[in-house]
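Right after this note come the structures.
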Structure I
Amino acid sequence: MQDLAQGPGLIRAYYEALAAGSLLASACKRCGRYTFGPTGCCEHCGSWEVETHKLSGRATLLYASHNITPACHPRFESIAPYVYGHLRLEEGPIVQAIVLGVQAVPQDLQRLFDRGPTPATAEILNLGDLPVLAFRIAS
């Protein structure tokens, strides 16, 4: 993959990849760990020796809650109320994202809590002016 970690187009490349259905991170050449979203240096060891890497899109949902209504930004009004959570990507980083496949009601959130860590797969939501990262939990 083209190395975008040092260029001014890093954020643009991230959103263009997201719109195309791909997740990008910075892969550290020194310690081998990933930083998500992609940045110009490693968040773990501080090395500037990073390159852009495409992630698998597989994750494990660790925690979920619901948003407040009304939505915090107009772009989210069409999907509110929604569930959001913390997910550990297969490659290691923990991200916060919208969680699909569960309703934002107490009983569904309790069932999800009772399941414990749950596999999830990345999906990209097109909310008008910006692609937004979401994850669909396994049923």
Structure II
Amino acid sequence: MSNSDEIRWRQRLANFSKAMAQLEAACDLVDYSDLERAGLVQTFEFSFELGWKTLKDLLFYEGYDEKTPRDVIRRAFEAGYLAEEDTETALDALDKRNLLSHTYDEEIAEEAVELIKERYGPMLRRVRDKLLEKQDRT
């Protein structure tokens, strides 16, 4: 738990927050062109990646050394950074990452947009908010 570990998770949180601002803007759209839909999925993918890595860095700062996204998500739940429902949603998003990359298939692309806007985006928003609260308290 060095000062550099604390700086690392805080810097990652700043990047995660920026990514979330882009995701929220993308989720605010109503109708998507194929390119905009692909952009939404890509924005979700890097936001999700930054989300779990921010949790990983925070957990490392707190003395845990989880390696995989699944282990990080589970430990974040145990540490109180994720609610049970958000943990399940995050694990579901992790499982469906490959599905989301098939935006060239119209039906799958529409399902991806719905999942991101209705479930995954709101979950990431709550994670970001929880981490910002943690940052403000320390």
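Rule-based calculations on the coordinates, nothing more; no lab input. These numbers were taken from a predicted model, which means no experiment stands behind them.
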Which of I, II yields -4000 [helix-only ellipticity at 222 nm (-39500 (n - 2.57) for each DSSP H run of 4 or more, over all residues; to 500), calculated]: I
Please state which of the structures I, II yields 21 when relative contact order in percent (Cα under 8 Å, 6 or more apart) is computed from it. I
One of I, II was used to compute volume of the Cα convex hull per residue in Å³, and the result was 95. Which label is that? II
